[in-house]
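Listed below are the structures to be examined.
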Structure 1
Amino acid sequence: MSAFRSWFQSISMAMLLLTLVAQVDARDQDVPETQLAETISSLDGSSQPLLWWAPETATRQPTPLFVFLHSWSADYTQDNSKWLRECVAHGWIWLHPNFRGINQTPAACGSPLARQDILDAVDFACRQWKVDRSAIYLAGVSGGGHMSLLMAGHHPDRFSAVSAWVGPTDLAEWHRFHTVNGQPQKYAVMIEKSLGGPPGTSPAIDAAYRDRSPVFHLDRSGDLPISIWAGIEDGHSGSVPVSHSLHAFNAIARGHGNEPISDQEITELVTRKSLSQPREADQIAVPGLPRKVLLHRQSRTSSVTLFEGGHESLPEAAFLWLKKSTAATKP
């Protein structure tokens with residue numbers, strides 16, 4: 001009996017492993033291979049890599065373009081398959097530019113060169129395919145969220161809608177957050193390598209901090225639909241406090257002449273992870289977001305949403321919002 005039980009358990013384990021392999025293969029089949037291309041920077045003439053995927057019909061009929069930006073410590077080779085999978089399901093063109101790679105050099109970290117690389121990538125796509133100019137979407141997570149919002153502030157006329165997740169929006173504040181007992185930690189060190197030193201080193205370096213921080217530019221985003229998302233645990237278990245998302249939204253709201261989130265509410269959300277007096281809108285259900293919402297505020301077609309979660313992203317919610325946001329702005 002013991003031998004039979006051992007044989008049965010072995011067979012069961014083998015079947016389980018085969019099932020898991022089949023599931024992985026099925027997921028992989030949902031994500032097609034991306035293709036490598038290069039653009040030439042219109043600022044310094046350097047060759048810049050990007051990855052792309054496009055449906056076969058994109059050369060014949062207007063097709064939305066989805067530009068996804070890699071995170072802080074990664075480059076264009078980063079595995080963002082869950083976002084690519086959603087893009088393919090929608091039949092949109094996928095563009096994954098490098099914009100100078102990991103944020104630890106002067107040319108990276110939101111520099112004018114990095115910003116131009118994204119614009120050059122969009123121009124490449126518009127030459128390559130029949131891009132629907134009313135549906136050029138930009139999105140990113142963490143460092144990609146930072147860069148998405150920076151592009152929204154510096155170049156709001158080049159995009160149709162922007163979805164930014166858990167991104168740092170004030171580099172000087174983020175540097176302070178990642179400095180412990182006067183010693184810069186990982187992300188603070190990377191910021192210093194990119195900008196030439198800590199905040200306060202010189203007027204030129206302080207100007208660079210301001211130029212590369214979205215919070216100082218989003219008041220110029222106008223009517224560009226922007227959605228900002230963050231998990232309430234971020235800054236506690238994650239690397240970017242939710243205050244960055246809230247202050248970014250406030251910059252947009254002030255640019256619109258609308259009411260910002262109050263300092264008291266921001267303090268409560270950062271420290272207590274909840275509001276003592278939430279509004280009715282703060283407790284809505286957001287399509288594609290299977291999480292409890294702790295804050296949701298709107299200014300024209302832009303919004304910020306804090307949800308139960310951490311330093312993460314939920315592509316389904318982003319894609320549903322992107323489609324809805326541009327549909328609302330079309331005549």
Structure 2
Amino acid sequence: MDLSVQLGRIQLKNPLICASSEFTMTAAGIRAAIDVGAAAVIAKSVNESPEAARQLSTADYVLLDQNWHVTPWGSPNRRQASLFCRSGLAQVQLDDWLKMLCELDAYATTKNSMVAGSITVAGAEPAAEIAHRMEAAGLRWIELNLSAPHGREAAGGAVRQITSSEAVRDYVRRTRREVKIPLAIKLTAQADDPLLLARIAVEEGADMLVLTGRVPGFMPDIETQKPVLGSWAAIGGGWSLPASLYWVSKAWRSISHEVPIIGTNGARSAEDVLRFLLSGARAVELASIVLTDGPPIFAEMLAELERYFRRKNISRIEHLIGKAADAALTYGELPVLAREGYPWER
């Protein structure tokens with residue numbers, strides 16, 4: 001059984017990636033994910049803005065249950081909950097941060113894993129300069145995050161969510177000019193044409209696409225009649241999985257298969273990972289489930305993936321990628337149904 005996946009110039013031992021989050025802000029968190037089998041870890045994002053780092057000091061996090069009530073982090077139903085939060089960027093000097101990440105990446109190589117740098121953008125030119133410094137320090141992979149939902153609320157442009165084709169072109173082009181190592185571009189679906197943004201990112205040199213970032217949200221508490229967390233925030237949960245799979249599958253069908261897609265936003269189980277693979281993703285980034293369940297989730301999911309592959313007699317993940325997306329019919333191709341009433345009429 002071969003769980004390895006090829007992401008362009010990068011080969012991963014399995015499709016599970018620990019996504020950038022507060023969990024990957026410390027050496028202990030990154031090592032823990034590596035030790036339990038994550039094929040790669042995306043470090044907590046940085047950028048040039050002191051305000052973006054300060055924003056972490058006002059960050060807050062809650063889980064919302066299916067009825068949108070705050071639920072304890074230790075709840076037995078936490079995997080079905082949605083993560084509602086404000087966040088900021090790593091509060092560390094860039095030189096110190098890069099030194100730590102390179103040491104961790106060296107450790108990762110002993111486990112056949114990788115540590116990637118992440119930039120959640122403010123300005124395009126500073127983002128390109130940070131990418132240059134990441135490569136010069138010795139990192140082997142960079143994720144340029146253009147999708148940050150907090151960008152709609154961040155003060156003074158400390159973090160930006162990039163939704164225009166011209167801006168995507170500018171950010172990716174500038175960064176690509178500065179680095180030769182693999183570059184993943186994380187995009188939002190909160191745009192007029194997410195597939196156009198994906199095509200532009202590829203035209204400008206993206207090696208991988210990461211689809212899709214979380215969305216902004218707002219939730220009143222009906223008892224206090226005030227906002228949960230006192231503000232707007234970002235939200236992700238299992239409910240977002242079909243929407244994420246929509247854009248992954250559409251990108252798989254409309255963009256070159258030579259450009260790997262990394263799926264994110266909505267996976268809470270090994271079954272969800274399989275749904276991403278069947279939709280066209282070659283790997284899956286996990287964040288919320290790592291925060292709620294800890295790094296052992298990687299070992300658990302890998303064991304479940306192996307059981308599925310044995311049960312289905314599948315020897316390589318490659319045989320699964322995009323299979324459901326390829327089988328999807330357009331509305332114009334669908335057959336006429338012999339209908340005897342609608343379901344709610346029976």
Structure 3
Amino acid sequence: MNRVDLLKQLAEAVGVSGAEDEVRALIVDAIEGHVDEWRVDTMGNIIALKKGTGKISLRGMVVAHMDEVGFMVVGHDSSGLLSVESIGGIDAKILPALRVVVGEDKLPGVFVWKPIHFGSDNGIISIQNMRVDIGVTTKEAAKNAAPFGTRVAFDSQYITLRDSVVRCKAFDDRAGCTELITLCQSDPFPFDLYAVFSVQEEVGLCGATVLTAAVQPDFAIILEATACHEIPQDPDEPDMTTVTRLGQGPAISYMDRTSIAHPGLLRHFVKTAESEGIPHQFRSPQFAGGTDAGVIHKSGAGVPTLGVSLPCRYLHSPYSIISLTDFDHTVQLVRTALMRLTPSALER
């Protein structure tokens with residue numbers, strides 16, 4: 001399966017935090033035959049080993065998270081509507097009239113909101129005063145169709161907008177998962193590489209918390225998607241400060257909300273990008289959220305860690321947009337940097 005078909009399959013799959021089963025099954029199918037062993041731990045993380053050539057005595061770990069933002073059913077109205085709470089960071093302003101799928105059977109639903117004809121509630125939009133309509137009309141029917149704890153996900157299809165620009169939900173972080181699968185399918189690295197697909201990143205980096213104890217890596221690379229916001233805030237200042245820009249290559253993170261990049265790994269990846277002419281940019285820390293790096297770098301005795309992110313417009317929405325050119329350059333950078341990595345890169 002080529003990268004586009006794999007990315008489409010993974011992005012359209014439903015895997016809201018804590019219920020990543022569908023995504024996990026697809027990833028296992030994609031990596032089998034390309035890794036030497038794999039297992040699923042008690043948290044639900046996939047930990048796969050791709051043995052190296054033995055040239056370098058290191059143990060590397062590359063991590064991408066499987067889960068996506070979404071919702072959980074927390075109540076049922078007498079009219080059959082569902083009350084939900086968000087799982088992960090979602091802006092409630094995007095929700096009115098939005099299509100969703102509910103539960104393992106992917107029942108179609110829609111976020112309902114007071115019609116405009118009745119006026120607005122002072123412009124205040126919150127998930128607490130919205131409901132999800134799945135077409136039933138009684139509380140009992142709603143409970144039977146979507147019991148407490150049922151996950152709800154965006155209803156979104158993968159489409160190509162133009163050239164290499166594509167749109168779908170969950171590119172955060174199914175794009176990172178696809179990049180990691182692509183690395184698993186490549187030639188062996190000089191050292192043993194653990195490819196880890198983590199769970200529950202969107203609700204507190206939960207799956208990543210246990211990884212260092214399980215893998216005991218010498219270093220870790222985090223593959224993520226990061227915000228790409230290029231809309232001018234002032235018509236007279238079109239060149240606003242932004243986190244990343246679409247089409248300008250992978251974003252190397254030197255700092256985000258939860259971690260600061262290991263200086264040796266940072267130098268190595270930047271030098272690799274410059275020497276190979278790989279387009280790249282830097283993730284602006286003032287707007288950057290946290291990643292699995294936040295817990296991995298300070299676990300155990302400490303792990304040299306670096307994040308490499310794919311620019312993504314409209315993050316945490318049903319219509320995220322990425323560039324496949326950026327995707328290819330990210331894979332190129334990470335693969336080349338890992339092939340050239342030596343213990344000296346882990347020095348401060």
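Any read-out appearing in this document is the output of simple, stated calculations on the displayed coordinates, not a laboratory observation. Because the structure is predicted, anything quoted here is derived from the model rather than measured. Cβ atoms are built from the backbone, for glycine too; each structure is taken alone.
Observations on the model:
- Cα Rg over 2.2 N^0.38 Å from the coordinates reads 1.07; which among 1, 2, 3: 1
- Origin of the value 3.1, where distance in nm of label points 7 Å out along Cα→Cβ at positions 138 and 290 was derived from one of 1, 2, 3: 1
- Value -10500, calculated as helix-only ellipticity at 222 nm (-39500 (n - 2.57) for each DSSP H run of 4 or more, over all residues; to 500), assigned to which of 1, 2, 3: 2
- Read-out Cα extents along the principal axes in Å, for residues 42-105 alone, computed value 65, 26, 17, structure in 1, 2, 3: 3
- Among 1, 2, 3, which structure scores highest (criterion: relative contact order in percent (Cα under 8 Å, 6 or more apart)): 3
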